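Presented below are the structures under discussion, each in the form of structure tokens.
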Structure 1
Amino acid sequence: MRSIALYGVAGTLALSTLAVTPPGSAAMEPPHGDRVSEARGANLAAERAGRAGVTFGKCATATRLPASVRCGTVSVPLDYARPDGERLDLVISRVSATGPAGERQGVLLYNPGGPGGSGLYFPLFSVMRVKEYAKVARAYDFVGFDPRGVGQSAPISCQAPADSVKAPTRDPRPTGERDKQDRIADAKAYAEGCERRSGHLLPYLTSLNSARDLDVMRAALGERGLNFYGASYGTYLGAVYATLFPGHVRRMVLDSVVDPDPRQIWYRANLVQSAAFEARWADWRDWVARHDAVYHLGTDRGQVQDTYDAVRTGLAVRPAGGVVGPGQLQSTYLGAGYYDDTWPGLAAVLSAYVHGNPAPLIAEASPDPARAVQNENGNAVYTAVECADSPWPRDWFTWDRDNTELARTAPFETWDNAWMNLPCAFWKGPHRQPLEVRVFGPKLPPVLLVSAERDAATPYQGAVELQRRLPGSVLLTERQSGSHGVVYGPNTCVNQQVDAYLLRGRTGTDRTPTCGPHPEPKP
């Protein structure tokens, strides 16, 4: 499920007419173990990690973390079915709680999503005294980590980083059958590149294994119960952990919730996401139109769309600065569907370009070679985890039918999302059956779910579904809002309830509390 940084609801109705067929070939479990032996291996690995602990010291220069943040490594099995076999070193970062010893409640472990996102920066929210995190930082050590395959933790690669920032790139919307065949060839080549460059690790880059890694880290840090804060894909990671280790959870905040239904993981989830982006893209265009006196891009959403389309068409003929084509434009303006605090800046950039000044667009949308290695690794892990986690349609007919149908009502993101995920149709590694996320009995304490009603990246119905599967969980809703990532943002009501949960375990008697929207951005 595509997610950036952390990769409403009405838009998803377009999916009701789609018939998603099963993959052309049967899904298969990895031949190198079963979940019973993997569970035994995970328990053994946690026991060993608890005895070994973690030695913290100076972080590697590549992390660019200040001396106040300390780093260490936790050793985990590559294959939990073979806990005595090959191992991976996962890098974690830590800063101690800022309050007195009597206030300390343990470690708060964070995952920002992706899959493929690095959480090593998380302790900086404490170091930099970010006010929204201040109360929680007094009580918890902030711990971030690079999941397996990411950054400092046995990173994988699928292509040369320099190739990942080549520009300009073409419009994601296909122009015809020849264009589709070219993109199919690109997807096959990418999948082959993953196998060639990282094939040894690919079968083991799964959400199940990353959840087991969380438990090994918990034990290595000396924590009896896990305090976990996950955002976006991190909510799915948390949900898998809660299913595997319900008795090891102390407190868990899941922000912007992925739908855990195995039928959604991951092919259908991306279709639902693309449909939801259309509604959020409309929200941005409406906002721009309301401020036409500032941006002069159109007085209704249709006129704003016409302006955007004209810019996209022009960039296909003459890329801005020679490097910003329709592909770079699409990637940049996808941000409008994720975070409404980007709206004024994106409107200003488009307005400047339309009125003769391309410099802001070039600065905003040009690929950054300095981030090529990080971005290429993030995309590789995203692809590897999603492809390995679940079955995917193997036949192009299914992809073409479903995305062609969806693009009729949701043209903004549909094909961009399809091409992003198409390598999974040609994945050479095993595909697992997704875990049935569900907890029975009293072992799992209350989990706090937080979602915005109009979130496009992780549509709201996913939070409703996860609450149904985690009895006793609480779903806190930010009404009439759509930013992806709600916790410790600009909504004081949300932040107060998250503080009450993390600091005092309070969830109240209402299992579906709500907060009003945070203020809309000003131009």
Structure 2
Amino acid sequence: MTIRRALVRAALAAALCAAAALPGTRQAAAETLMRVVMHSDLKILDPIWTTAYISRNHGYMIYDTLLAMNAQQEPQPQMAEKWEVSADKLTYTFTLRDGLKWHDGAPVTSDDCIASIKRWAARDSMGQKLMASVASFQAVDPKTFKLILKEPYGLVLLGLAKPSSNVPFMMPKRVAETPPSEQISDYTGSGPFIFKKDEWKPGEKVVYVKNPDYKPRAEKPSWASGGKVVNVDRVEWLAISDAQTAVNALIAGEIDMIEDPSLDLLPVLRSDRNIDLFDYNTLGFQYVFRFNSTQAPFDKPKIRQAAFAAFNQQDFLQAVIGDPEFYTICPALFVCGTTFASDKGTAPYFHSDFALSKKLLAEAGYDGMPVLLMHSTDLQALTNLAPVAKSLLERGGFKVNMVDMDWQSVVARRAKKVPVSEGGWNAFLTAWAAADILNPVAAAFLAANCDAAAPGWPCDAEMERLRDAFGHETDLAKQKEIAEQVQLRAIEIGTHVWVGQYHKPLAYRKDKVGGWVASPAPLFWGVAKH
């Protein structure tokens, strides 16, 4: 046995033993158990405080939403039984469906939903734009409330039905009143699963159990909408960071699913007749390079434009994805193949024009200050991105200091607005689900409202004017014109660089589980054990 194989088996054994032996683990013989490996370990439990997808996935387990998006990208009632819109388009009245309970048994009320919407809106790019047009909320009775606008706004329902980060999850009023800048400490939800905090051990496992009081809707599930029917008693997310270890566990039948299998190992998985692949997020993902606009050297737009000139999508996609079957070279900010896709303004960029990059740096007076680039080392989908960025930036005239850390450390550090010398940062790379970035208001990295923006904190009044105009425009042709102007402005001020589209399937034991629901996020309702 090679040293590597021995280490792999030892890591797998440790993870599975820890999952089986933690105090409080239920071992009822009739219990239906799913064991899965997600794309990241879960350390941040507040899906409103962070846009990290593992926290979003956790949110879908234990919370529910007032509205939800179906596969046709249409808002549907979820916790709401119905909604009504006044003739003047200024008042939206929402009525909650019967039987909604928090995990502690208390009924879900209008006050809970109002407080949850306000907290979500303080953090989310769509929510911020929505609240700019909101005059007030009014709780009519425990099951009915009104959202009253100052002026008609076209994205009310799309915002409240947002399917990915930040998802407007509903929380009890006492929890939702936690300041948006602070993380919650009470994880009471009303969703289909209950989080077992007493069994949560970061670095080993997360445990969820079926919520016996959850009342699914009658409709079939479609994306995040419809009936959330739970067919298993218990779901365990095991922290197995080594890709080969996870694949070995799946082949051996010791786990049921891997959310983010290494593409290098897909041939191995495809060769096993008991394993199948499921492309749950059919719209795919987009890789992005995010600047910290508040810290030198990326505090100058022309220096940010130099990064546009230095980058090309092929290098990033080939290094991380490799197989052209799973990636697309796409200059469009708003995702190729979707409504607002355009190549407007991209011609000078995305093909590694290092001479142009160096010219822009010289014009901006770049003095060789190193860029601190955070490098996520523990996620298969991200690990190879930062080294490519470092190489391309250096060839374009930058100096780069790449710092290795796990993804949760990136998430924590990117929230810091302090200088690099005090633990801050200059840049990082991540991925957005396409469903998050389909228009100028939804795309969080386009928000340029200074300190209220997503980490990176761009500050640009013209970008905000354009995003406001898009939100209030109802004519599709005019929306497309505004979206192109937004793309031009995003390049001009350098909010972030989009460096390619891709999609990745999850891998699962088809002889043991089935019933996966297609959605921008991996969902665990509808799934059943054979």
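Computed from the coordinates by the stated procedures, all read-outs in this text should not be read as laboratory data. Computed from a predicted model, the values in this text were never measured in an experiment. Cβ atoms are built from the backbone, for glycine too; each structure is taken alone.
When FRET efficiency 1/(1 + (r/R0)^6) of positions 168 and 416 (r between Cβ atoms, R0 = 30 Å, to 0.05) is calculated for each of structures 1, 2, structure 1 gives the greatest result.
Matching task: 22.8 is the computed value of mean count of other Cβ atoms within 10 Å over residues 64-71. Pick the structure from 1, 2. Structure 2 accounts for this read-out.
With FRET efficiency 1/(1 + (r/R0)^6) of positions 120 and 496 (r between Cβ atoms, R0 = 25 Å, to 0.05) coming out at 0.35, pick the structure among 1, 2 it was computed from. The value was obtained from structure 1.
If helix-only ellipticity at 222 nm (-39500 (n - 2.57) for each DSSP H run of 4 or more, over all residues; to 500) comes out at -12500 when worked out from the coordinates, which of 1, 2 was used? Of the options listed, only 1 reproduces it.
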